[in-house]
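Each reported figure results from applying straightforward, stated rules to the coordinates on display, with no laboratory input. As the structure is a prediction and not an experimental result, all values here were calculated from the model. Cβ atoms are built from the backbone, for glycine too; each structure is taken alone.
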Structure I
Amino acid sequence: MIKAIIIDDQAESRSSLKNILALSCNDVLVIGEAENIKLGYTLISNLKPDLVFLDVQMPGGSGFDLLEKFSTIDFKIIFTTAYDQFAIKAFKYSAFDYLLKPIDVEDLKISIEKYRSTIKNGKDNISLHTLIENLRTDIANPKKIVLSTQDKIHVVKIDDVVYCEASINYTLFYLLDKTQILVTKTLKEYEELLEEHQFIRIHKTYLVNFKHIVNYEKAEGGYVNMSTGSRLPVSYRKKEKLVEMLQKI
């Protein structure tokens, strides 16, 4: 049984989440509720939950303020939030689980399943640190991204990503120091996430960091040479946008 605590300043939100859990996730037992960070801290300290559903914005302090009270976080966290799209991106960059209010039943089930599959991997502390750093620097322009593999959690500077390569339902990241990281997400997901950081799709297989393009070869259909020495093909359909970006330099 998963012991859970709900921390949310709105009684209606707490009641709704508790009811959904009772109906849809029968291995989750809500052992406590709190309406602010002071009561939330007391509950977590005394009851030692496995999982905390934590509202981001509350009167008297945010969910992050609550977490900073703990020297060690030995419980998993699923944020519940009504944040705008820019802050939601910060959650995505940090690979941190969240539920957007009003909470959808299927989204909740997926979050609980993620909890079950990652219960012992130590992901929360690393992801939380990156999430808070991104939010506090500039939520519209995160500086780091968390990449989860089967055996490690990597925190990577976005500027150090040279390019990404599609591999069926996986994405292979190539970094400036020649490190390669294989992540179980599609290239399309990262294209949507990184497009605001001047990443451009040059081919169905490749998403490149524009900052690391050294030059563009027009011959033989077109290629870009990257700062690490890689030579990548440019598809005919993507050529026009790439040339347009190069001409603006």
Structure II
Amino acid sequence: MARPHPIVFLVDVDNTLVDNDGIQQDLKDHLEQTYGLAARERYWRILEDLFTELGYRDYIGALQRFRVEHPREVELLAMSSFLMDYPFAARLYPDALEVLRRLRSLGPTVILSDGDVVFQPRKVEHAGLARVVDGDVLIYIHKEEALDDVEQRYPAEHYVLVDDKLRILDAVKQFWGERVTTVFPRQGQYAHDDKVVSALPAADVTIERIGDLLDYDLVRLRTAARRFASSPEVTR
């Protein structure tokens, strides 16, 4: 294993750097305007069923299943173009790229996301995220289950994880304990779900928007990790 970096930043994509709720709303609006309300509702039901089955939203897979149900509606082929040609860069949160550049000034910065092998990489690429982090991009089916792989690829004395889902932040804290500082940007539907938020431990650092990290003392992030009681789940 390579010599560990003093600090490595791991940054989520959906609703952390990119307004994924906005992308979803644009998709819903396009489906309804182009194919009708019934088509929108059916596609979204398939998408949610796949999310339950796979653990991530497979937009292309849902479109394929939808087409199987409507094999003669060749107009559906245009839907793939809408998805693949979507202007993802227009949905970046304010200052998202500037934050990545600032993090990189202190240590290696890695995009860490869940998703499929087609749509999610394209989102990362076309939003300009991959270029800013010099290609340091990791996309897993369940990233919280691949932390040993993350550690092998980017060994570090300390990690900082920025993610809009407290469930993910808590799982990573369970794995790395005090070796990780968790940062919770309150953006997107999950970050504002009071039921979800109240059911999970607070992150080490909570910010209102990703751009707040431009003014944050990044050196303090290493010491912001809360004390973590030893438990069987802590493996590092």
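Some notes on this structure:
- Test item: relative contact order in percent (Cα under 8 Å, 6 or more apart) calculated as 26, pick one of I, II: II
- Per mean projected area of the Cα convex hull in nm², for residues 3-66 alone, the highest-valued of structures I, II: II
- Among candidates I, II, the computation of mean count of other Cβ atoms within 10 Å over residues 163-170 that gave 15.9 used structure I.
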